Structure P
Amino acid sequence: MRLADLAAADRPRERLLKHGPEVLSDAELLALFLRTGQRGEDVLAFASRVLREADGLAGLFAHDGRALMGVRGIGPAKRAELRAVITLAQRYLASALTRSDVVCDPAAAANYFALNLRDRPQEVFAAAFLDTRHRIVAFEDLFHGTLDGASVHPREVVRRAIHHRAAAVIVAHNHPSGITEPSAADIAVTRRLRDALALVDIRLLDHFIVGDGRPLSLASRGVL
């Protein structure tokens, strides 16, 4: 069944246009993207099944898209389209941050890191390099794997910051467990990075830990 075959009052598109996207469920929003259902399954039922089998929105928008590979009805073309959607969202956030002072909008920076790092299957340590007006000029994944104080090298962060002529840096890493509470190693490496960057007159503005829910700011915890 196509969306056009639904009763007018049940069509997500018409409800979105009349009331706004916030009134739609995750399944209804996904149904707008999928457009058609499968044999014996209308588009809303199809969207609900995709969310269920992909383990919700987190799995649907996971970094590598693997959660979708076994979902019936989602082939390579749809997986590519979904990756395009999430990449557009990432680039939108990035473009907003290149035009504004991230210190004045820390929530935007947190959202950007969350979108890039949440649901990665392994730990990733990334950095955003900022100009003198605290606008992002570059974003890089720097370290991968099981991260601890020994596997995050401050000299490499300093080297990349100098390469980008950065005046300030924001770093982040993800906790695949979803728990954002910082470890002793997280706090220690944050202070080592702060001190190493200070030697070349570059400021570490924050270190976000990305998990479930809102990213945790170590600056807000008084670590910096």
Structure Q
Amino acid sequence: MSLTLDRITLTYPDGDDRLTALDDVSLTVPKGSITAVVGPSGSGKSSLLAVAATLIGPDSGRVVVDGTDTAGLNRAELTALRRTRIGIVFQQPNLLPSLSAAEQLQVMAHLDGRSPREAHTRALELLDAVGLRDLAARRPHQLSGGQRQRVNIARALMNDPTVLLVDEPTSALDHERGAAVLDLITDLTHRRATATVLVTHDRTHLTAVDQIAEVHDGRLTVPSAVA
């Protein structure tokens, strides 16, 4: 198993009290599979993704990434874990306007200490995987919304993560481009054997995911396999 959330509870300060964002949540995502996390706004989906990404530490419970229990790691070790084993696809691509599509990816490899030549080769390989190799030299303003999201996905895969966390990837796309992006995530998950968590409001394209978990008021229902 590549990602396990084991009895996670997360609270935030709320005046003199504490607001419960996640309430005894458990979830297992095997490698090479996609789990879609759905639920209304404010239900706890974003908190779940942040905990899975080790960006927020839970009040209690364990996050296990590729066999590593993150509870015992210090800040530097958590940063290294995110850099090498976790890929995050943010809702908005947030690409750097002055960099080409290839350079957006190469920045990630530079942070991991790869040589410029190795980083360039890897970037072109991933852009080819997402169907954008011919647009590697283009800057964000020269790309469509769907193409920018594909660069965003490729960037998240730059350091060969075992866990891929995807936040509302179709929110700014029309139906056709949204379907294409989800098809791409599904294909890459299976080909690269990542454990993928997809947070989404859009249930339209969920027939290809392996299980669906619903969050309501911080509680996660037992995930159900998609027929």
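Suppose helix-only ellipticity at 222 nm (-39500 (n - 2.57) for each DSSP H run of 4 or more, over all residues; to 500) works out to -10000; of P, Q, which structure was it derived from? It was calculated from structure Q. Among candidates P, Q, the computation of distance in nm of label points 7 Å out along Cα→Cβ at positions 152 and 192 that gave 1.5 used structure Q. Upon calculation of distance in nm of label points 7 Å out along Cα→Cβ at positions 24 and 216 from the atomic coordinates, which of the structures P, Q produces 1.7? Considering all the candidates, the number was obtained from Q. Looking across P, Q, the calculation of semi-axes √(5λ) of the Cα gyration tensor in Å that yields 39, 18, 14 traces back to P. To which of P, Q does the computed value 7.1 (mean projected area of the Cα convex hull in nm², for residues 32-127 alone) belong? Traced to structure P. Could you tell me which structure in P, Q was used to calculate relative contact order in percent (Cα under 8 Å, 6 or more apart) as 13? Of the options listed, only P reproduces it. Out of P, Q, choose the structure whose coordinates give distance in nm of label points 7 Å out along Cα→Cβ at positions 120 and 168 equal to 3.8 when calculated. Here the read-out was taken from Q. 17.1 is what came out when mean count of other Cβ atoms within 10 Å over residues 160-167 was calculated for one structure; which of P, Q is it? Source structure for this number: P.
Read-outs: derived from the displayed coordinates by stated rules, not from any lab. These numbers come from a predicted model, not from an experiment. Cβ atoms are built from the backbone, for glycine too; each structure is taken alone.
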